[in-house]
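Below are structures written as structure tokens.
All of the numbers you see were taken from the coordinates with simple rules; none came from a lab. Not measured: the values here are computed from a predicted model. Cβ atoms are built from the backbone, for glycine too; each structure is taken alone.
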Structure P
Amino acid sequence: MREIDIPPLWLVLFAALVWALGQVVPMPFRYDRALGLIAIALGLALMLVAVGQMLLRRTTFIPRRDPSDLVTSGVFALSRNPIYLGDALVLAGLALIWHAPLGLLLVPVFMWFITRRYILGEEARIAAHFGETYTAYRARTRRWL
């Protein structure tokens, strides 16, 4: 079960809830599709750049695995969790595209859930591996944005 408990699964489940909201209470507004596409594109770009940076540094981007390096530059200078931030942007974009602005209320719930389910454990693991270097990075870079 632990092998399928990955963040993309939770993104899909939250996206399904957003889609359902859009079916039950559709609320289209001007520019919702354009704004949604922009949010999705930014989210996907953020994820791809972050994964690319991690691959270049030969460290894992898989949750619950021990990192071999601490990436603190590039998109990681903006957010300690750019991949999860990208997930949140994709979810927000889907809410707009699917005419479910009420689904935007699920974005902070998703962020809270991901923080509790993954990020807190990852932070503890990273702190154990990188000590003061991680403490300094954590002091200058926010968790989300």
Structure Q
Amino acid sequence: MSLMKLTEDETIILLMNFLIENNWEIESHCLGQNRGCDIIACKENEKLFIEVKGARAGENSPTKRRDFFDSGQIKTHFGKAIVKILDDKFKNPTSTFAIAHPNDIGIKKAIGNLTPYLKSLEIRHFWVSENGNVEED
């Protein structure tokens, strides 16, 4: 469980490293306030689109208000990620999709009981730890 509150960018970098170690090729990624899918990775004939969320805003974020996201913000970000993934699934019906979060106690408390339902939508879910470990639920 994370002791450090990972930003979205930190989570993206850790997850990309994990994917590369597991023979995925990173086709594209977005850091900072850039728009687009956070990570698009390819392996053999599979294309994986991943929306990544953080536990806190980055230091340079124009919207930084507090040290870390509260449960309401976590749920809002999760909801927006689901809608974005469903929209991307519509546009790319043969691809695979996932949402990733830091392996953080606050996030798990807010949405940990909801992430198993993503399987019924054919959306994978990853928990990313600051040591680079990645678990899928």
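Can you spot which of P, Q the value -20500 was calculated from, given it is helix-only ellipticity at 222 nm (-39500 (n - 2.57) for each DSSP H run of 4 or more, over all residues; to 500)?
It must be structure P, since only it matches.
Comparing mean projected area of the Cα convex hull in nm², for residues 46-109 alone across structures P, Q, which is largest?
Q
Identify which of structures P, Q gives the largest calculated value of mean count of other Cβ atoms within 10 Å over residues 6-13.
Q
Can you say which of P, Q returns 0.98 when Cα Rg over 2.2 N^0.38 Å is computed?
Structure of origin is Q.
Compare relative contact order in percent (Cα under 8 Å, 6 or more apart) across structures P, Q and report the one with the greatest value.
Structure P comes out on top.
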